[in-house]
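All of the numbers you see were taken from the coordinates with simple rules; none came from a lab. Just so we're clear, the structure is a prediction, and the values are computed from it rather than from any experiment. Cβ atoms are built from the backbone, for glycine too; each structure is taken alone.
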Structure 1
């Protein structure tokens, strides 16, 4: 059996697109990054891996992303966290291994803290906890802040396409979900893959997360020449190696 697709209908009528590969558990769940979607290279590579290895796998698009309904500019960390928890509740029968990329690393930590009994492990790729408050807000110029104050939206330039609409609500909501520098209430094993040449998430930011996690089983891998996406063949191989390790559990 191949990958099947569908939609989760949320209480407000929004539809969250998902794809599922049936297989042995624990279920690997892909949580993508800010403005990315489940059709990206890493998410697709994991679907291919799951099909080839007989592993259960779920990927989905947050509200306002990819194939899901909604306007991206209406999204918040609260909303995207709720999407992730709904996917865990409705599409995952056993424990989950959360694979969080960039913003998905933050959402993974929030989900793992909310339902720890459902989480076997986390594999994080260039995790960006608190990015709204600690990475985006500091780069705003006076003109950007004036634009945000006047219109409620800052059009943030992006190296990946058109400018991103960053709303006042997103920034304020993100600050409410801040997890650093406090101890992060995640006790499951965690593997972090971080590029040393990442222009979006400084490696020291990801290392701060690694040090703040309550889990005692944390491995931080710095890929010195790696960028933010970490989607080269060798990066995908490291990702799958980390997944195989946490799925197998302690030797």
Structure 2
């Protein structure tokens, strides 16, 4: 066992209120592609800005085409070693919140209560109305769209239906960002996992914890812009590392 893993495990053992922050890197080990990586989907398909989605029926149709094209990958994804290691710490009562940039719902699937998962970029496993926030299941959207690519509308108020994700140009969710900041301020250890830490304002959350006095650990395969602020940096495979640390 390396010294850095021993140090990580020691920090986890001593902590009673850990805030976990996850990015795409933890879910790639479940087969979900990192859209931002070189050769990723956003390099091949320009992201649809939120203003385009609002203004253009064709943009809305294209967003649903892309969504359903990816559904075969997303629907088969299951929590991996990394998710399960986090879930294990959660079951032990050591985690106060799991803050995630991911939209795949895998933390909840691993056993973390939905109430303790803070999704700062939303969730792609369902849709909702942009006007009244009424939820619509994807199967219902698919039924509607299957008929000549008919665009779904809210069955309650008639508003536009969109996946419950935060698109480029869309405002960050106020309540989720408030809860994430609260967790960062109150935790006694902050662990950023599988995030490039370049997407703001979410990338400010680890710094909030550090400035509040919590040790900051960054676990990511590649260097991040915040490595210099961290108490411990591990450039390692995520699932194996977390599984090893939780067993110590």
**Request:** Taking -0.45, -0.57, -0.69 as the value of log10 I(q)/I(0) by the Debye sum over Cα atoms at q = 0.13, 0.15, 0.17 Å⁻¹, for residues 116-187 alone derived from one of the structures shown (1, 2), identify that structure.
**Result:** 2
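With relative contact order in percent (Cα under 8 Å, 6 or more apart) coming out at 25, pick the structure among 1, 2 it was computed from. Provide the component values of the computation, followed by the final result.
On the way: 1: 16; 2: 25.
The value was obtained from structure 2.
3.2 is what came out when distance in nm of label points 7 Å out along Cα→Cβ at positions 92 and 124 was calculated for one structure; which of 1, 2 is it?
Numbers: 1: 1.5; 2: 3.2.
Matching structure: 2.
Looking at distance in nm of label points 7 Å out along Cα→Cβ at positions 12 and 220, point out which structure of 1, 2 has the largest value. Mind showing how you got there, number by number?
Working: 1: 3.6; 2: 2.0.
Comparing 1, 2 by distance in nm of label points 7 Å out along Cα→Cβ at positions 12 and 220, the maximum is at 1.
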